[in-house]
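Structures incoming, each one as structure tokens.
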Structure P
Amino acid sequence: MDDVVGTAEPDVAVEIADGVWWVGVRLPNDQFQCHAYFVEAGEGSVLIDPGSPLTIETTLDKVASIASLDSIRYLVCHHPDPDIAASLPYLSTRLTRADVEVVTEWRGSALLKHYGHRFPYYLVDEHQWQLPLGERGTLEFQLTPYLHFPGAVVSYDTRTRTLFSSDLFGGFVPDNAVLVSDDVDYIIDNARPFHQHYMPSSELLTAGLTRIQQRWPEIDRIAPQHGHVIPGPAVNAAFEGLKAIECGVFTLADADMNLKRLLHIAQARTQITDALLHIAEPMALVSAINSILAETHEARDSALFIDLPDQGWTMWGLGHTKPVRRTPPQDWPAVELPGDPVAVLAIHTVDDEHPDEDLLDMLHGMASTLRPAIDQYLSEYQQSRRVEDLRKASLTDPLTGLGNRRALETALPLGDYSLLALDLDHFKAVNDEFGHASGDSVLSQSASTLTSAVRGDDSVYRVGGEEFLVVLPGADETRATRVAERIRASIASLDLTGQAPGGRMTVSVGITTVSAGDEATLSEALKVADQALYRSKEAGRDRISIGTLPPPSA
């Protein structure tokens, strides 16, 4: 039978699959609805999780509308809680067949006997975890320990591939008029508080769900004892959604049982874990953690601090769009992320003098989970630094720190510009008379003088031993000449006593100006500037010459 998503009349049985009937009772003003199911199998029919004294009479009336009560041969109790089994004494008088048996696991039978009923037990663990139902097929069972009872089981109808999941997939239901739902988000939202209350740990929950899927890979619907029946298209997503629920929240505190607060903290842990799977960049990660922690109502802000090699403490967060140099605040609680270099997540809590211990315990417990994300970033950061260092090395003159010819070729300005080709006069005499150390000093001082003599958007390059080039974006010939003269005078005024002949140096300069309409390439412009520089040298050095590009071809 195809599933129908929606409401059902509360006072009638509802067939959810071929021969499988919902015979539960909707109690007014009760979000913890309990479902009973009836499986038609002739004289061997089954009543699953029959219910309590509050519901059993109506449940039997619904069964009677489908088949005779004398057809009930088995009473399946997936666990021994009262909402499932407290009706057993009543059923001892209403069901007159002498061969009715309670189907359960041995640990369940140890408690079910205390209800004082008359029925013997059919223990599934002694019958290969199955109950044959004749021509109908088989009802198979799977142990789901501690979910939420040590001997809890679920069952599976092989004919309709219906999973009777007991407490699993159950939830507090805000709209108990809806029996079947395929809205997985709605189902999981309702299931979350129920499972966080009753299931002991996420590990046990995931393990139990995985065993069910391995045992029965084909499930056409889930019929839980609480919540909503889940139709086939939503089954797989419901399994994955339930596995993601964080359980065992009571272990987060010793004496404080403020469950609502603990649930917020547990949910934050789940959300942070999910964020780590999708976010690697520290700024985005801190932003996500801030949003998540805000929902706990125990934290105002957070920031990540890493003691970066060669840079010191660097911070991500606090409204900055880029990392900034800052040390961790001393008055904020901090969670150290184990590893090298030192990294801490500093939390600005609602009360920094008395921060929420459970929140900090949760974050301390996640420190080793957070660290790999930081290490991944640091690895990428260090790699990018190495790449950047190599790039700079390939574009930079190591002695003067100026750009080299390769850097010039990658940064030539667009539009009008002027080139100044410069050569220190008689530089060979510096090395010959005073040594190469003095030569290096003269070159370095000359480079500093050139840099000081130009504007911020002008560029200075060392393109040979004692050869320099200055690029002046937007400069015409007049301005280029003015800058060249300032450079010539500044070099001549350097005090180089003991480093150069006569304690001074001069410079020869060649100028060329390139307009936007010129067809000259960089190499052509450089050639004209070099020719002008050569003329300055021929004319006696310590002077400026101007070279003119040939006119554009017609």
Structure Q
Amino acid sequence: MSRKNRQWYSFDLHIHTPASADYQEAGVTMLDILRRAEARGLSAIAFTDHNTVGGYRRMREEIAFLEALEKGGRLTGEERPRLEEYRRLLGKLVVFPGFEFTATLGFHILGIFPPEKSVREIEHILLDLNIPDSQIDQGSSIVGASADVLTAYRKIDEAGGLAIAAHANSTNGVALRGFDFGGQTKIAYTQDPHLHALEVTDLDQRGRHSTSAFFTGVKPEYPRRMHCIQGSDAHRLRADPSNRKNLGVGDRATEMLVSEISFAALRELFAGNDFSRTRTHRVTQQEVEAFDFIQSAREEGPSIVQAFHESMAEKGGRLYDVIADVCAFANTNGGAVFIGVGPDPKTPPVGVPDAAKAVTFLEREIGRKLSPALPVAVDIQETRGKQVIRVMVPRGDDPPYAVEDSKIYTRDEDETGLAVRDEIVTLVGRKMQAPSGPPAAPAPAEAAAPVAAADQGVAAPRTGVEVVSFEERDGDRYYTVRDLRNGNMVKNVTLSSSRRLWHYAISEHAKLPAPETLTWQGDLALLRKRSRRGESSYDLIQRTPKGARFYFGVSEDGIHGEWKKLVGQEEEKAEG
């Protein structure tokens, strides 16, 4: 779909009607809901009643009845204005049919479909998801033994719909913190390739504890970056004055940058890797002008999915560094490279002179120096009055990717480095295992492979590096290290060949203190705590029946369970 003529439109994709058994206002009509959506400045809405398409069906049946009366010349004076109002409103507002499905264990999933899909087809999907025929019109959120979450995602997607995890971080949400079920299950529920987006209730919040921060691709447990949106989950026209949590139509909406208001445009947006095209609904012009996703990216900082370069000048190798980052993202999990702006959010952006010409040049250089060919998207953005270039890099489906045919790069945390032998072997294996056809998002089992438990004791941390073993050859030490993010083992690592975190781990491993000098909590001990830029990392040791295990550079995201008690973190309830 063309990028030209894209505009910001407001969507509320989670609206209930009186067809839901728990609707909170009496006497509300479908016209009332459409009028309220218009008043809130919405461009599109979805009727998503509990386990039914009843509300949408009632609206279409009423319109069809009025049109039949009109055709027969039998419209009354009261009926004609209703039909004309429907036509006026539906000329301005797109209404998508859908439902809010209650899956096994009570999790809620939105299924949203194109307006041309018949109600009967959508009802068949609900029946296929084990909603009893006797309850298909009841609009109840309690339906007994229905299908599981992953089956619901798949069936909605295969039927041509959008599968969205409803209020994922809240009650009945698949990413609800503190809910007592396995971490790998949560990963699967939020990373499944059939899932198109997560609906969250804290989209406006910033910082590492916001729900969307778990799904930016930087968390080791959640490497697939997810589109996050918000919806009102309205069960009434206006917010309840006695309980502001009971929102009305449009009270929590999402603006999306699309070229047209259509289901195809929505599906194209959610299938893409441009995460700057959604934002919270902004009511005032001042709020709209204040939105700057480049500045927001700088505040998040360099990571496994984004990098910053003030220049792409050929002199000094800066252009080569940009292309190396593109290669690394393609070989890892995809990401975005920003040019003309540094990583420090307090430093004014430099900008790119003659940005249009620079885009053409960069596209040519990436195509010339990177192999095999990779479909990157290069565009011009603006931040603080400066034009900058953004390169959106997909996770490549034909790895390994190389610069100048021989230099293979990967991304580790916020660092791009040359791949070592075992990493290259892993990339080749990924290519061999990849299915034919268009590239797909990494499946949870691959993207978040569990790190082996420490001999059935406390599970290893989830980030950092484990120094597994070493051997000496001709006076040099060759180490085997394990990447704790994904469990990948890399052999034959030397101090001179290792990248930054590996280098640190090997250096620290060489000067380990005597075990009796450490303070132990059971079989766990803290070797060292480091603080940098307001974030902490830890070096840890663990005793097991087979010997000690050593973990270095473990970030706060990798600390869990008994490790939290060891390092003195307040015990948090979080995903995974």
The highest value of relative contact order in percent (Cα under 8 Å, 6 or more apart) among the shown structures P, Q is in Q
Compute FRET efficiency 1/(1 + (r/R0)^6) of positions 276 and 428 (r between Cβ atoms, R0 = 41 Å, to 0.05) for each of P, Q and report the one that scores greatest.
-> Q
Thinking of P, Q, which structure, once distance in nm of label points 7 Å out along Cα→Cβ at positions 308 and 484 is computed, gives back 2.7?
-> Q
Which structure, out of P, Q, was log10 I(q)/I(0) by the Debye sum over Cα atoms at q = 0.07, 0.10, 0.11 Å⁻¹ derived from, given a value of -0.63, -0.89, -0.98?
-> P
If helix-only ellipticity at 222 nm (-39500 (n - 2.57) for each DSSP H run of 4 or more, over all residues; to 500) comes out at -8000 when worked out from the coordinates, which of P, Q was used?
-> Q
Compute mean count of other Cβ atoms within 10 Å over residues 76-83 for each of P, Q and report the one that scores greatest.
-> P
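Only the coordinates and a few stated rules stand behind these numbers; no lab work does. Keep in mind it's a predicted model, so treat the numbers as computed, not measured. Cβ atoms are built from the backbone, for glycine too; each structure is taken alone.
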